[in-house]
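Next come the structures, one after another.
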Structure P
Amino acid sequence: MVAVSYHKGNFPPTGLDLMPLLPLIGRAERALGKYDGTLGGVLNPNVLISPMMNREAEKSSRIEGTQATLREVLEFEAGEDREEPERTADIQEIINYRFALSEAIKALNTLPLSQRLIKEIHQQLMQGVRWRNSNPGNYRKTQNWIGPEGCTEAQARYIPSVAQDLPDNMYAWEKYMNTSQPNALVQLALVHAEFEAIHPFLDGNGRIGRLIVPLFLYEKKLISSPSFYISEQLEKDREEYYARLQAISESEDWIGWCKFFLTTIADQAEHNIKKAEAILLLHEQKRDSIVDVVHSQYAVRALDYFFIRPIFNSVQFRKDVEIPPPTANRIIKELRDAKILTPIREGRGRRSGIYAFSELLEIIQ
C-alpha cells in the first residue's frame, strides 16, 4: 500500500460546484437554526451547555483512542480515587480538552479565529498529558504520519504536509478561513478538512480540528454561542470520517467530503435538539419536585448546580453554590433520601461525600 500524501498547492479548491450540495446545505442550516433557537430560550444556558460540553470532551478524546468515560471523569473531579495510571492519563486528556474549549470560547472575545488562537488552544490541550513533549503550542519541526499504531512512515496510510511547508500552508488556511465565501457551512467543511490534512502539530490535531467547528460557527454568527459539538456523530461514523478526509488528498474529492460533513452537521443538530429537549424537560420536572422536597430558597440554585456538575462532592457543593453549610448538608440529605441524588461515597470524617444526579447522566451518556 502506497501512502497518500498531502495535496500541496490544491487548497482552497477552485471551481467547487455548490449545486449538488444545496439540499444538504438547506437541511443543515435548518437543523442548526432550530438547535440554536432551543439554546436561546433557556434562562440559564449552562443547564444545557455544560452537559453537552462534557459529552463533547469525552467523545472527541475517544476518537483519538482514550477509553475513559464521562462518568469516570466526573467522579475523578469529585475526588474519587483511581489506581490505574493509564485511566488517569485518559481522564486528564478529557479534562484538558474541556478546559481548552472553555478558554477558546473566552479568547474569542479578544482574538479572531486564527493561528495564534489555535496555538494557544493546543498549549492548553497538551499540558501535563502523555504527549506533553509534543511541543505544546508550536507547530512541529519534523514529519508525522497517520497509520496503524507503531507503524513506520513507509507503512503509513497518509503523510501530512512536510514541516518546512507548514508556515505557507497554515497561512493559506488562515487566510481562507477569514474570507467571505458563498456558504459558510461549506467553508467550514473545507477549513476543518484542510486543518486535518496539514496536521500541523505533533499530536492533538484531531481534537483541535473539532474544536474549530463551534468557534467558526460562532464567529460567523451561525449560532449565538459556541456550543455546537459534532464529535458524537463523527465518533459514530469514524471510518467514513477518515476515509472522506483521505479521499481529498487521494482524488481531490472535496464534494464527497462536503456532503459527508453537511450531513454530519444536520444529523448532530437534530440529535442535539432531542437531547436538549430531554435535558430541559428533566430540569422542569425536577425544579418542582426539589422545591417540594427541600422547601428552601436555594432549591433552584442547587438544581442548576447539579446540571453543571452531575457528580460532585459535598464540600464542592457548599463552596460553589454559596449555601450556608447546615442548609447545604440538609439539601443533600433530603435529596438523597428522596432518591434524586445517588450516593457514590458516603462522607465520613474528613472525607466528603460524593453524589450523582443519575437521571441527567443517563441522558447525556
Structure Q
Amino acid sequence: MKQKNKILHFHPDEIFASKFVWPLIECERLVGFSSNLVVSENSFNNGTICIPFNLNSKNLFFLFTNFVQIYKFLLLEKPNIVISHNSRSSPIVLVCAWLAKVPKRIYFNHGVPYIAYRGLLRYLLILLEFINFLFSNNVITVSEDMLVHLKRFDKKNSIQIINSGSACGLDLSQYEEKNYLNSTFRYEYNIASHDFVVVYLGRPTKRKGFNLTLELWAKSLDYKNIKLVLCGPSDSDVLNILGYLPDNIKALGFTSRVPEILSQSDCLILPSLHEGLSYATLEAMASGCIVVANKIPGIQCLIENNVNGFLIANNELRKYGELLLKISTNLNAYKNLIRSNAINASKKYSREVFLEHYLEFLNEIILENK
C-alpha cells in the first residue's frame, strides 16, 4: 500500500470519534495510508483538526464561512479519499469534496435519524440523506435495518455493509469475564453483592430513552435492592428530569469503565427511539449482561426476543417494569437462558474481523479509481 493514498475522516464529535473512527484510522495507518481526523467539535483540545461543519443550530449562522473553510482545507490537503461519518454532519463535507474533485467520497452512515422524528424535521433529515447520496461515490452503513431505510436514496447501487455490520467492530477481548474477577466497582459505589443492577448506557436525551428510564425508576422500581447505574448522564441530568436524586440511582457521568461496569451488572436497559446498530446492546451482549430494549431498527437486528435478550414492543413502560422485576427475582434462571446465546451472537462483530473486511473495501475502491 503506497503512502500516497491519503484519507481524511470527518466526524462531528471528537468523543464519539475516539470510539468509532480512531480504530479505522489506526488500522489504515498500520498498512501505509496517510490518515487523519477532522472534527466539528473538539472536546479534548488535543490538537485534532477542528472545523465546524455539523448542521446544528450552533453552526447555522456561520454556514457559508464553514463551507469555505472545508473547501479550502480539502484543496490544500488533496486527499484521495474523504470519509464523512453521520447524517447531519456529511452534506457540507461531501459537497465540498465533490467541488474539490476528491476522487473517492464515502458517506459512512451510522444510523438513519429521520425514522425517529415526525413533521418538518423528518423531511429535512430525509433531504440531507438525498444530498449525502448524491455527492458520494460509496456508502457504508452499519446494519441491515439501516440498509432497508437507505435503499430509497440509492440510485447508484452504492451501499455496503462491512462484514456483519457496525461502525468499527467490537474489541471482544475487553469484555471477557476473566478481566474483572477482582473488580471493586460494586464496593466503590456501595452496591451490595445481592443487589440487582441495571445499567443505562448513553446520552441523557429523550431520543436515547433517558427520560423514560428515569420515569420507570420513579414510578415502578424504587426499591433499595434494585440499583440503576447511569453511564453517560450525571447527577445534574437526573435532577433536571426528576427534581431529586433517588437513593438507588448512581449517575457516573462519562466513564471509561463501561466493560467493567457491564461485567458487574445484571441488565442493560435501552428504551431508545433511534439506533443505527446499538453499541450499548453489543457491549452488554459481549459481557453476558441481559439486554432489555425497545423493539426498533438497530436493536432488533441484534436481539432475538427470549433467546439472547428481550425486546419491548412500543416502548411500553409497564412491560419494562414487569420484566425487570421478574428477572430480579429469578436472576440465575434468566442468565442461564440468555448469557451464552448473547456472548456467541456478539462474536459476529469482532473488531479484528471487521477491520480485515474494511481494508478489503478500501483496496477495492482504490483499484476502481486507477
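Here Rg and Dmax of the Cα atoms in Å was derived from just one of the structures P, Q, and that gives 22.1, 69; the source is P. Between structures P, Q, the calculation of distance in nm of label points 7 Å out along Cα→Cβ at positions 89 and 185 yields its largest number for P. Work out the source of 12.6 here, i.e. which of P, Q gives that when mean count of other Cβ atoms within 10 Å over residues 9-16 is computed. It must be structure P, since only it matches. A value of 2.7 was computed for distance in nm of label points 7 Å out along Cα→Cβ at positions 137 and 297; which of P, Q is the source structure? Checking each candidate, the match is Q. Comparing FRET efficiency 1/(1 + (r/R0)^6) of positions 73 and 241 (r between Cβ atoms, R0 = 30 Å, to 0.05) across structures P, Q, the highest value is found for P. Among candidates P, Q, the computation of FRET efficiency 1/(1 + (r/R0)^6) of positions 49 and 193 (r between Cβ atoms, R0 = 35 Å, to 0.05) that gave 0.85 used structure P. Comparison across structures P, Q (criterion: relative contact order in percent (Cα under 8 Å, 6 or more apart)) gives the highest value for P. For which of P, Q does helix-only ellipticity at 222 nm (-39500 (n - 2.57) for each DSSP H run of 4 or more, over all residues; to 500), calculated from the coordinates, equal -12000? Label of the source structure: Q.
For the set P, Q, ranking by distance in nm of label points 7 Å out along Cα→Cβ at positions 41 and 97 places P highest.
Quick note: the coordinates plus some simple rules give every number you see, no bench work behind them. None of the values given here were measured: they were computed from a predicted structure. Cβ atoms are built from the backbone, for glycine too; each structure is taken alone.
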